[in-house]
1. When relative contact order in percent (Cα under 8 Å, 6 or more apart) is calculated, the result is 17; to which of the structures 1, 2 does this value belong?
2. Hey, FRET efficiency 1/(1 + (r/R0)^6) of positions 120 and 144 (r between Cβ atoms, R0 = 35 Å, to 0.05) derived from one of 1, 2 reads 0.45; which structure?
3. Comparing mean count of other Cβ atoms within 10 Å over residues 16-23 across structures 1, 2, which is largest?
4. Cα extents along the principal axes in Å, for residues 200-239 alone was computed and gave 40, 21, 13; which structure, 1, 2, did it come from?
5. Of the structures labelled 1, 2, one was used to calculate helix-only ellipticity at 222 nm (-39500 (n - 2.57) for each DSSP H run of 4 or more, over all residues; to 500), giving -11000. Name it.
6. If distance in nm of label points 7 Å out along Cα→Cβ at positions 72 and 264 is computed to be 1.7, which of 1, 2 is the source?
7. If you rank structures 1, 2 by mean count of other Cβ atoms within 10 Å over residues 232-239, which sits at the top with the largest value?
Structure 1
Amino acid sequence: MRRILVAGGTGFLGRAFARGLVRRGARVVVLTRFPDRAAGLGLPVDYVRGDVRRPDTLGPAMRGVDTAVLCVQFPGYPVEAPARGRTFMEVDARGTAALVEAAVEGGVRKLVYVSGVGADPDAARIWYRAKGLAEASVKESGLAHAIVRPSWVYGPEDRSLNRFVTLIGAVPFFFPQLGRGCGRITPIHADDLAGLVCEVTLGTAGDGLTLEAGGPEVLTLDEVVRTAMRVLGRPKPILHLPLPLAKLGAALLELLPGQLLSRDAVDFVTQDGVADSRVVRDRFPSFDPRAVGPGLEAYLSGS
């Protein structure tokens, strides 16, 4: 049985990948800083201790690994906490580079890096630049590899669409939307993305490719909110908060503990993220992600 390591396997996406790989018969080991704490997640996996900010801890984790799925994120993502080492450059860029180096030294055969639409090492935005640098580390490793760039990912355990759901229920007369709500995205359910990542990991159809992956609809953020309102049966007006005002509030929240919000995070959550999935559909004909409405209905109903 192939031994597959998921770095970032305790996070929202990593858990979906780990469960999908186990269902397909893989032996999965999850890299985590806190194995004892992670055991409480109930995943049918083994755990190994490692911290991407401490490269010396990564070598032992890579021993006996055939393929490594790299999807590390820092706690509180996308709100950075530089004083605690929780930044895009520290975790996404340098952390992934450290994982790649350990994988090469440990004899890993293949890498699968879960990046994001827009990744570019020369980008102005730090999150795009960090993921672009991480992609470069993977491509330059000399190992078999594939890169998956998802659009906006949602699901029962996410912190994005579920925040919308919470606000729809908690705010009585309107929905507070950051900015104009015109950012265009192609939302993809976590299980649909996990299905693709598992196929890429266990097969060879994606090797050497950069694969953008999104759902079947191009929606604005306002359209996503209205879809959620329809599913919940809670229609209400959307109140758009001007970005300068939103960033002023975020600047104040940056001063408080807890990574509540930041000015950069405002830009992050209001940006475009449209995936071009043509290569994925060509290489993986079974890729058929669900629309947001049915996806949201399924997990809100518990089915």
Structure 2
Amino acid sequence: MSEDSGLDGLLEWLDSSPDLESLLDREKALVFRGFGATEERLAPVMDRLLPNRLAYVHGNSPRTKVGDNVYTSTEYPAEFTISMHNELSYAHQWPARLLFCCVTAAATGGATPVVDAALWLELLDDEVRERFADGVRYTQNLHGGLGLGKSWQETFETGDRDEVDAFLAASHAVSQWRRDGSLRIVQNRPATVHHPRTGAEVWFNQSDQWHPAALGDETAAALAKVMPQEDLPQSVAFADGSPIPAEHVLQVRDRALAAAVDVDWRQGDVLLIDNLLVAHGRRPFTGARRVLVAMSD
């Protein structure tokens, strides 16, 4: 939607739209354009669209916390595409909604592609859907302050091991503190889920992003060739531990990207998505780009 009445106009519209949940169930993603949202004035918009903002605990994407459970969108290098995914789909709990706000649009590129997650599931070959029917197994190796990828302190936003242990026990993950101060986490999760209100079955896992065959970063891909898979910062297998064929995850990645619709950012845009019904990614870009993200249950 687009208005010329400024941010107050958006707030007024949100206050007079009690059935926003049904609208989002139907449309799956909403773009609010022309209201001039800014980083300084984003809080009242989030208060209305995200009823209970969540911390990015157990998140694997590099990002910076800039406010009260508000973060930069991923800080993955600008030259790479980030493939389609649903936020925290590898975790025991995930956000129901995501809100993005474009503070600074890229000079070129930088769109956020979105794809219908039910369509994504339909686009996959029967063989692929059948192989993933029992779910996937994710393995993380989080260093204690020096190493590859994110540390466990960054990932869980705490330096308290007992707090991390309690979180992982509640999520039914298998974890192990190692002698070098790192933490290994193994967890089985579903490959698809059903939306709690619409009942739609959606593709809901990050097998392609965790699999060495789908890595877009040449350095990371080279690392995957010389390190045992179980020692990589993150890896994935079928739920029984058997390897996922490379051609499966490449199909998953490529068909979603091909079907995605780009949200080409303009400064001040706000994008709200249902995190189960819609997956998102990022196109490569040049120049400065600052997009903020927050999430809600």
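Taken together, the values in this text are just the output of simple stated rules run on the coordinates, not laboratory data. These figures come from a predicted structure and were not determined experimentally. Cβ atoms are built from the backbone, for glycine too; each structure is taken alone.
1. Working: 1: 17; 2: 38.
So the calculation was done on 1.
2. Details: 1: 0.90; 2: 0.45.
Considering all the candidates, the number was obtained from 2.
3. Numbers: 1: 22.1; 2: 10.9.
Across 1, 2, mean count of other Cβ atoms within 10 Å over residues 16-23 peaks for 1.
4. Working: 1: 47, 17, 13; 2: 40, 21, 13.
Value 40, 21, 13 for Cα extents along the principal axes in Å, for residues 200-239 alone corresponds to 2 out of 1, 2.
5. Values: 1: -11000; 2: -7000.
Considering all the candidates, the number was obtained from 1.
6. Values: 1: 1.7; 2: 2.6.
Checking each candidate, the match is 1.
7. On the way: 1: 11.8; 2: 20.1.
Max of mean count of other Cβ atoms within 10 Å over residues 232-239: 2.
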